[in-house]
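Each value in this text was obtained by applying a stated rule to the coordinates, not by laboratory testing. Only a predicted model underlies this, so the values are computations on that prediction, with no experimental measurement involved. Cβ atoms are built from the backbone, for glycine too; each structure is taken alone.
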Structure I
Amino acid sequence: MSKGGLGLKQKLGFGIFDLGGNMFFTLMGFWTLNFLTDTVGLAAALAGAAVMAGKAWDAVTDPVMGYISDRTLSRWGRRRPYLLFGALPMMLAMWFFFTKPGFSGSLALTIWATLALMLLNTAATVINIPYASLTPELSDDYHERTSLNGYRFGCAVFGTILGAAAVQPLVDRFPSKAQGFSMMGLILGAVMMLTTLLTFFGTREKARTKADLPTGGLFATYQTVFSNKPFVLLLLTYAFHMMALTFVQSILVYYTRYVYNRPELTTTAMLLLLLTAMVFIPISVLVSKKIGKKRTYQICFVIISSACLVLFALGHTLGPNFFLGMMVYAGIGVGFSYVAPYAMVPDAIDFGAAKSGERNEGAYYGMWTFISKLGMALSVFLSGAILSLGGYIAGAVQSAETLLAIRLLVGPIPAGIFIGALVVMQFYPLDEKACREIMGR
């Protein structure tokens, strides 16, 4: 484990995975609900239920994958073998999900969507949990972890832009939306496979022996995780964060199409949001060194929640240009949201290791990934339910009630959850001084 600075090659080798990883999470966040309602033909409530049911499977796979990777010994290390052998299944599972099945019927399609999402989520878990667990093994320096995650999320923003900007053009290049989504799944799945393999070949883990591995059982391991108060507070904050952000992501496609009758604005809005975020990621790293990770993270909640509330109040009357301007403003907050939480997780893990005497990074990241995905799935489920209650009909001229539902989903609902995250984060106790004391420096 490095106690000093990491080289550029090591940082880029680690970070490149999240170009594909964030591309995946972005396109799933923006397009899953819309693909299931407008291309597969599921009712919004059934589509949301399928997403929620598919994510419920992660309650099993995420914690188990973390537990397994903590206890893996191989010539490639504890984490990297799962990147090597999981890359191809991830690509195939992504292609399968975005390929519309050749049958119809609400029940059959709901079952298919649920099972396809379970398969895709499992493939993502096999590579994402071990990857995330590499972070605290690369450096134990408080500020170096922030820098390392700055590189990671610099790559992540490029992936996010790719996931936001590439889907619609790829889909439109083919004769039908169904064929377009299938080819999009194959092409972008191949990108994710490539970035996963680049991280496998671009990183090296510290040599481990059997004596280094944790010995506790599954239940005892996760009992230790949930007895770690700083981690639990950070976990709850991040779950609120991802839930609120997914509300906004999943509804933007509907907002531009039905509030403005300008569906092409979706890609423009995503690009403005993410390009602004990319500019502010390195700024957030500098700010974090001045005021700390906790306060830096809280800045994002203030900015994004205010953007949501202003957009709800004025966006539908002031028009598309105002909407795009608010996307730029919200992008500042998104830029501040990338690095801080992932730089704080290793600190919380160190706190737990100091108490328990064992390092269970995989268990922590397994629970981190599961809870964040659960928050995302819950927001998609609720979005589908609220759209259905508002009378949403795919492709039709929407009623005033439906338009209000869409505006609520992009405004007060996510804003309230962001504010909840802000309040929870206020109780997070670890600062730089506390972290250095934990590490004995």
Structure II
Amino acid sequence: MTYRPSRVLAMPLGLLWPLALLFASATLQADAPDDLDLELVVTGFTRPIAIRHSGDGTGRLFVVEQAGKIWVLDGGQVLVDPFLDIEALVQDAGNEEGLLGLAFHPQFADNGHFFVNYTHDPASGKDRTVVARYSVFENDPDRADPASATVLLEIEQDFSNHNGGNILFGPDGYLYIGMGDGGSSNDPNERSQDKSQLLGKMLRIDADGTPPAEPNDLCGLKAAYGIPLDNPYVGGSGDCDEIWGLGLRNPWRWSFDRYTGDLLIGDVGQNAIEEIDLEPWSSEGGMNWGWDCFEAGTANPNDPSPLCGAAHLYDFPILEYDHSLGCSVTGGYRYRGHSIAGLGGTYIFGDYCSGRIWFGTQRSDGGWNRPLWRDTSHSISAFGEDESGELYLVDLNGTILRFVSASSIFADGFESGTLAEWVTVSP
């Protein structure tokens, strides 16, 4: 048996509340206020698909456009020049291709490093997922140096859809990468259940490390990263060392609970069911979320993988809904902000097609409910947090909104419902 050290919760201290409040917030959920609303922050973007904060105390937000630009939202205004422009590198011809992910290094304030996930069309062959590191200019933290790019990982894609694209640093300081199954329908190349393939997986790498010595099973076309020793398939067994979990179809948006470390994944369904998967922070990896043997908690009748086994081998979703309510889940966040009473610990997620937003709440018996909060007119491409844990919604049509309660006061001192501090700017 190989010894695998347990994961260390290395969350920055600035993100932690007092310990007693942490545990209370993690387990108890009250009702959201009646005046909870979505407030316009800024509009004028072109196909925005993510919003991030840099964790450096500046309060800046960064908006990712699918075609290949990242914009800085600072003090309520979009800066004139983009933070990063890599449109020349990005393939966004397919609806699910493009610049799809952004993650700031946990020590970004000191090293200026951040990471992007984008689709690239090489001179020959299939399109590729690329994960690359960039750095900001030393004398201008609002702009990235395009010459600083270092490609860490490349993965060949079978088709133009199901690219996943989200990347985030976990509380353990490692970079997690969500990969779709390669596209088309019913995972025709049987990627998701095959541990010798990176597609259809949640990957976990050491972005600051170097490739391990042989024997290893690094599976990227380019593999310039380290492997955490406690990844579940490390050790020259023929399974990809990068894999943390498997059985995903298209994990478009997912997040870590900033208090518990739990991983919550919105995995887009196929013909019938959308799902939210939960990996507790105590997990040692190797969870199998079932695709394409199962679509959510239902056996897949359409060409399931020959690698499928008995139902007890799979980890089924905590929440699901059928296509009478939507057609493409957008994973969200457990609310851990300070300004909206009653929302703490609630998992907020939505559907891109229908614009519906649900509140996932855990019952005392461990099960989950998903009461509908609101039908909206928004094409929900993503949710996001700012440094203090306040929650934002990204509309693919160009708008950023935030969740507010008029009876609450924001941590920055502004009253919710006041747009004075926000300026609508077209980038």
Structure III
Amino acid sequence: MAFDSIVRNATLPDGRKGQDVAIADGRIVAVEPRIEAEAAETIDARGYLLAPPFVDCHFHLDATLSLGLPRLNVSGTLLEGIALWSELKPLLTHEAVAERALRYCDLAVSQGLLAIRSHVDVCDDRLLAVEALLDVKKRVKPYLDLQLVAFPQDGYFRSPGAARNLERALDLGVDVVGGIPHFERTIADGAASVRALCEIAARRGLMVDLHCDESDDPMSRHVETLAYEAQRLGLGARATGSHLTSMHSMDNYYVSKLLPLIAESGMCAISNPLINLTLQGRHDAYPKRRGMTRVAEMRALGIPVALGQDCVMDPWYSLGGADMLDVAHMAVHGAPMTSREAIRWTFDAVTEIPARILGLEGYGIAVGAHADMVLLQAADPIEAVRLRATRLLVMRRGEIIARTPARTSELSLKGRPASLDPASYAPRAAR
């Protein structure tokens, strides 16, 4: 039997080594130690890590790559970023939003990031960004799955027209219901917005993903309401709370009550370590809070937790490069989570776990799955996180869509090797 292509001698994320992966008609048709068959193309993985593509479950594609427009965020705070975005919104054009988003998608593909959930602001009666990103979604579909969230950035109740615009955006084809309860005028309005948005999702049969308690205020407790509504309406894993940074500052007794309620609801959680670590705690002297939510504690209770990029070169964050391994690497430091098991988990938190949150069909390295893969210059997932490994090739539906040369250094050291492959430094037990 002949296949379209075979990737030979790969290490898989579950630890299997020397695996061959056969591909036909854009699907994986065999995963075995040695496939005795012909193929139109053979790819030697050389023992490196072959993984499913990276998934970013929390991003803002309408704002990406807009750094410096119309000015920079001098204070570095969340609130100045929101104010700056409000200044930029009237200046946006369909063409500019689409072009920046497409440039970012190109960068994402080069990094093996083939699925993104992007929030898009609906607090603009023109719905300009919504229409631009719906256009982008169609254009990138051959190589990237883009899921859009109707996000009332200025508040579902606080912003005039936001409630109407959110429904309009969903009618246009936006996939997920979004919200920002901690930005409403009162705690009561915030809780009411959670209730209203969850009811919209339940009525329409959609997922709901709320920016929830992105604050240093330990009394910002809208995730409690989200967990209740997810349980009341039977949303379960269709409901997600993003950021949850106030949990960093909550007292332990309250959290001991809160986390079991979240687990009971079946909802998911997303932490965005790059942004949470830089935006939070800006009003503190010392000690400074860093704002990451309680990832380890949620994991311990079986709550699905994923890691998101959130921003790249926009009013909130001036760095970033569509590298989900950078996100995982920062989570290790910010949590901190330094056990081998926890570092290994961060790889899942930017691949398999967010894929489940987004509901991606045919994801994974398994027979019947889409032939969407990334070959990493690493011995295993832990080494991939440690090195933020080079993506040697990226494949979509069986076609190679990006390649990057292996990272090597040529040395001139007497009595030492002439070249260095960083992946060769993995512990022997992991190789």
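Overview of results
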quantity: Comparison of I, II, III - label where distance in nm of label points 7 Å out along Cα→Cβ at positions 235 and 363 is highest; calculated: II
quantity: Cα Rg over 2.2 N^0.38 Å, for residues 131-354 alone derived as 1.17 - corresponding label from I, II, III; calculated: I
quantity: Parent structure of the calculated result -500, given that helix-only ellipticity at 222 nm (-39500 (n - 2.57) for each DSSP H run of 4 or more, over all residues; to 500) is the read-out and I, II, III the choices; calculated: II
quantity: When mean count of other Cβ atoms within 10 Å over residues 91-98 is computed for each of I, II, III, the largest belongs to; calculated: I
quantity: Read-out Cα extents along the principal axes in Å, for residues 115-186 alone, computed value 52, 27, 12, structure in I, II, III; calculated: I
